[in-house]
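These are the structures in question, set out in turn.
Read the figures in this text as sums done on the coordinates, not as results from a lab. Model, not experiment: these values are computed from the prediction. Cβ atoms are built from the backbone, for glycine too; each structure is taken alone.
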Structure 1
Amino acid sequence: MEDVATRFAAYLQHRMPAVSNVEVSGLSRIYGGASRETYRLQATWEEGGVKVVRPLILRRDPVASLIETERDIEYNAYVAFHPTGLPVPEPLFLETDLKWLDRPFFVMEQIVDSAAGSAFNADPYGGNAERIGRQFWSHLGKIAGADPKAIGFASALEAVAPGDCWRVELAKWEKVIDEDELSPQPIARAGIRWLKRNPPPPAAKISVVHGDYRTGNFLFNGNGDITAILDWEMCHLGDPLEDIGWALSRLWSQEAEERPGGMIDREEALRIWQEASGIKIDRKALLWWEIFNMVKGLAIWISAAKEYESGTNLDPILAFASWIPTDRHNRILAHCLADLSRGAHA
């Protein structure tokens, strides 16, 4: 850690030539992410005779990643949404020159006096579930309603046609399962067959899709205000219903379908999202994206098992992900497919 701190201080001095006496202290790893190494730290420097103290977050590419992500796209999501008033950390630097920290990285502000909720905690929001839930769904609606071109997010991405969103995403995650499964995955394969036989209608709008919008990927303070939406590493252009399907997953709410994420009532959540986004939800299309996200979740956990088993990444979070979430997502998907076969969702 000391070597990283010293080298990062030199980098900050390089990026801020007008300041002096740059120091980095309190560098510590934040574990739990599967795509980048995340560190919190405090940087100090002198500027115009004044000492500046700033808490920062450093996100460095790992040696191996559970999921393939584009760091530039993740960073650009912060750049695009920070000026809109959406609660995201201020992006500061994006660096691809390997001489500084051996691997590419980016730097953003650290949001202090805030915490992340946990889907495995009986009361993850400190008694503020209702207040946080309304913000959670309103913010997601604002992400969906934003014009990707107007906020500068779409400039470096290949356009996707409304009718191709589902094909692109399903092909991507089916490929992950094909390449990473350590044993047969009959439930995931059944889900894929259902998805191909029952394609959704074209997207009502091409939006920015966060890709992992859920409990645990946002911070909130003691007043119940969401202070930061994090973990944009899987963001892309696509059907905004994809994000809803992921956020609704029973995996994030101890399988309580009526209160997604353990926050507010499902129907109230969807009403808030529609109002904030200006998009009317097609319920049959939403069902498709909910089933899709169960398959996507299984693909992620299957990759976790592959990474851990191969020794490529021995972070204990991968062993956990390959066990508990895999079992729960398999059961959730199996029950949903059984209901569909009986016409329960018709």
Structure 2
Amino acid sequence: MRVETREFSLPLESPLETAHGSIEHRKGILVRIEDGDEVGIGEATPLPGWTESLPACRAALADVESPEDALKSLEPTPAARHGLSLALADMHAKRDGVPLYRYLDGPEHVKVIPVNATVGDCSPAETVDAVRETVAAGFECVKVKVGARPVTDDVVRLRAVRDEVGSDIELRIDANGGWSRAQAREVFHKLDPLRVAYVEQPVPGDDIEGLADLRGRSVRIAADESIAETSVDAVLGAEAADVLICKPMVLGGPDRVVEIADRARDAGVSPVVTTTIDGVVARTAAIHAAAAIPDRPACGLATGTMLARDLGPDRARIVDGSVSVPQVPGNGVADTWGRR
């Protein structure tokens, strides 16, 4: 097999403000594997804090000679493993003549997946306006970023959102580890009448005990950064989450997502597939990973509009709060290799 790589940089339409700071662009590496007449394309888009750095990803992929054998050695660099494993899976699925989600042992036919909209940190009025637009576009599930401002201000924002959309819209919130345990308890008490589906990463990622302590209250707990900073085993072993946020780039590939989702479901934990604001190659693969999971809830896959420029055309359309699953063999992404 022949392996090639090409780097890219994708600016965001506007900076995404989170408790960790502002995300303004996504830089990564396309991976192309050629084996005879078959070609597979993968994407490695690291996000420090969740994965290895771009230089570490670049170095890991530079050493690849035998792709199949290299997967195990890439465990410490999940973004690099994602790029290589996706390229291999894309190539093998094309060879088998099946969509990627079927190659990942998914259900026989999945047409669409429900997705959530994401609203960043902003003023109460701006938050309400953004949520109103997403609901008008057909989304029935909205995730609001919190944790970057005082607790009382976030509660005001969330009350304004619930007052605007009523009780039919599923409301999730994501603190990105921005609260202390005491702040989280204060917020949870005030969230009771707002019918929040779950709070994603209320305390810092390394505070597994804090997650476990908060679990079992009126609001469900989702683990995200804790997976990157500790491990899936640590989160599940401590019974620290009701929901496991499964980012393919963080976990090392769509194959790993399906494997970990099965383990989570066996433990009574709901897997929710999301992206790390990736390019279209990885984003489409995340759709396939979600499609391979039975009875998946709304997933965080509606992130393509956050990019001002992409790696290529997006064939997975979002209509009425659901994203279409490509049915052609492989990942279903148009050729992106010659684009910059």
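Quick look at the numbers
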| read-out | value |
| --- | --- |
| Structure with the greatest value (metric FRET efficiency 1/(1 + (r/R0)^6) of positions 2 and 26 (r between Cβ atoms, R0 = 30 Å, to 0.05), set 1, 2) | 1 |
| Origin of the value -13000, where helix-only ellipticity at 222 nm (-39500 (n - 2.57) for each DSSP H run of 4 or more, over all residues; to 500) was derived from one of 1, 2 | 1 |
| Which of 1, 2 leads on relative contact order in percent (Cα under 8 Å, 6 or more apart), largest value | 2 |
| Among 1, 2, which structure scores highest (criterion: Cα Rg over 2.2 N^0.38 Å) | 1 |
| Value 33, calculated as percent of Cα pairs over 25 Å apart, for residues 106-281 alone, assigned to which of 1, 2 | 2 |
| Ranking 1, 2 by distance in nm of label points 7 Å out along Cα→Cβ at positions 10 and 186, the structure that comes out highest | 1 |
